[in-house]
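Please treat every number below as a calculation from the coordinates, not as lab data. Please read all numbers here as calculations on a predicted model, not as lab measurements. Cβ atoms are built from the backbone, for glycine too; each structure is taken alone.
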Structure P
Amino acid sequence: MASKATGVVGKVRQVIGAVVDVQFGDHLPAILNALETTNVGNRLVLEVAQHLGENTVRCIAMDSTEGLVRGQEVRDTGAPITVPVGPGMLGRIINVIGEPVDEEGPVDAIEMRSIHQPAPTYVEQSTEAQILITGIKVLDLLAPYAKGGKIGLFGGAGVGKTVLIQELINNIAKAHGGYSVFAGVGERTREGNDLYHEFIESGVNKKGGGEGSKAALVYGQMNEPPGARARVGLTGLTVAEYFRDQGQDVLFFVDNIFRFTQAGSEVSALLGRIPSAVGYQPTLATDMGALQERITTTTKGSITSVQAIYVPADDLTDPAPATSFAHLDATTTLN
């Protein structure tokens, strides 16, 4: 049975790409617990994904495992991955484990929250319907979006999903009084860098964060291992949930939800799970539901989410985009 003890030290038994097996003496960390070790002088976080026997766990690494060796010590933190939340996040860029990556010093956090949170109950959810004015005439006239809803932008490669998301950020986030959170999930680092500088130049954010900044950026881009790409959406959502719980109307932009599914698929085979349709993970619908069900409007505040969704080979029946459809309030397909 999983034990609640913290600070217990185990050892690396094997490393298979992004997956690491860790053995403990007479201790078994709980599923989703964060384990910590150092790799080439940097903090490396591993998330427990499976129990293998009575004292061994299989974990997913949140950063590169290159340089990790057998017998290396790993410490159980006794809790899931926690990230800083609060107004100090505005104007800053953090990674999947909440570390600042913009070289502007430590983040000023009000509290630390686990990236794994339960979805709001039916009683807590709001049912009020309002139109979200985007300022893009063709959308507002032909395919209006709901405030506090989930919006999907579907399309193949190079059709303009990211450009449309950036235009929506430009129109809504700048005119919008509340806060925005942008989660870059497995997309180009160049686009993330452009967005960061664009926010500073347009006055949405102040360099280094602080008073007057309105957007928080959470990045786990293409160059990151699958563990980071599979969890960075949850990190961004945790930051957005804090603002929602404070009574704010929050805008939550995700580019790209498909990369979240793709990352889950990459680690699924390494974890020994039998692939499902088209080679995706058997837990595809559950993984998607765990993320999407948390993106909701409550009686305290709202989260309006705009998500770019890549359509592999322009096939809308592919399991990844098809699973996303069920969760969305509005869809726009680009081709």
Structure Q
Amino acid sequence: MKQLIAAGAAYLRSDLDEVEQKLQELLHSEIPTVADLGRYLLDSGGKRFRPALTLLFYKLLSSRGSHAAVIELAAVIEMIHLATLAHDDVIDQAPSRRNRPTLWKLSNNQSAVLEGDFIFSRAFRLLNPHPFEVRELVIAAVEQVLEGELLQESLRWRLPSPEEYERVIERKTASLISASCAIGAMLGDPALEPKRRDSIQRAGLLLGTAYQMVDDLLDIFGDEALGKPTWTDQKGGWFTWPYIRLVEQSGDSQIMKLLQQEQLADKEKRRILEEMERHRVQEQFLVKAHQVIAEAKALLGWIADSDLRELLFESFDFVVARQS
């Protein structure tokens, strides 16, 4: 996302700088350990994709609302995302993220969980002065994130159906991205028709689905030098769409037995990759992701053509094209 901003949206960069300053302010604590862990999370080099979406939709929908409110809510959305990352990394026992030790690895499981809880509680408190509809939207998104996490836990070490996989990622990732889009639109135009707001929420849900799909693909085919370890899903017993597709298309029971091993040797990983190439799994996956993005854009066809809409749609395309 930052690449797009640097290329042609200086105005958004300025707003994101304000969000960054707000995050530093909101994560401050008089307790040094709490402040230090929060600062570490902030400095981990995230894309700030969700706040950028909030700002883009705010600007697209005429920006009639409060600028201060949209900056604060963009920060709140990112705080919730950061809290989920702190908890996720404990659940997955992920040792690193973006070439840095994860929070639990830097400290311990207990501190990482408690820091995540602290960030959640502060984010919820910050929602108090905002409109009821905004509060409800954020709280519903967090509920769905937690439902997605629990559903994923129940599916570990067995092959989910495509429908179960989609249900997990729609809740775990897409719900918060959808809320990011809808909040920006609601603040940009408080009188926005419910039908149009619903189309934005649905487009955000599709965007978030594509985002997680690509994350799952990068977990297999990504470059670890870009900051994210590979094969973490398989190692944790979570079989994503590429694995589901491979097992379905290969018809080889040995593939599933391989996948259910916690530690795969390099030659076993190579075999899985070769089978995926033979069955064109990656190609099919990207076609599906592009279709999801096209559907999301189609839902927003009513938004007037402009440079800003072009930037929004480029950010949608970036979700599929990104390498990390």
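Structures P, Q were compared on FRET efficiency 1/(1 + (r/R0)^6) of positions 125 and 237 (r between Cβ atoms, R0 = 41 Å, to 0.05), and the highest value belongs to P.
In terms of mean count of other Cβ atoms within 10 Å over residues 189-196, the structure with the greatest value among P, Q is P. Of the structures labelled P, Q, which one yields 17.0 when Kirkwood radius over Cα pairs in Å, for residues 37-220 alone is computed from its coordinates? That value comes from structure Q. When helix-only ellipticity at 222 nm (-39500 (n - 2.57) for each DSSP H run of 4 or more, over all residues; to 500) is computed for each of P, Q, the one that comes out at -7000 is P.
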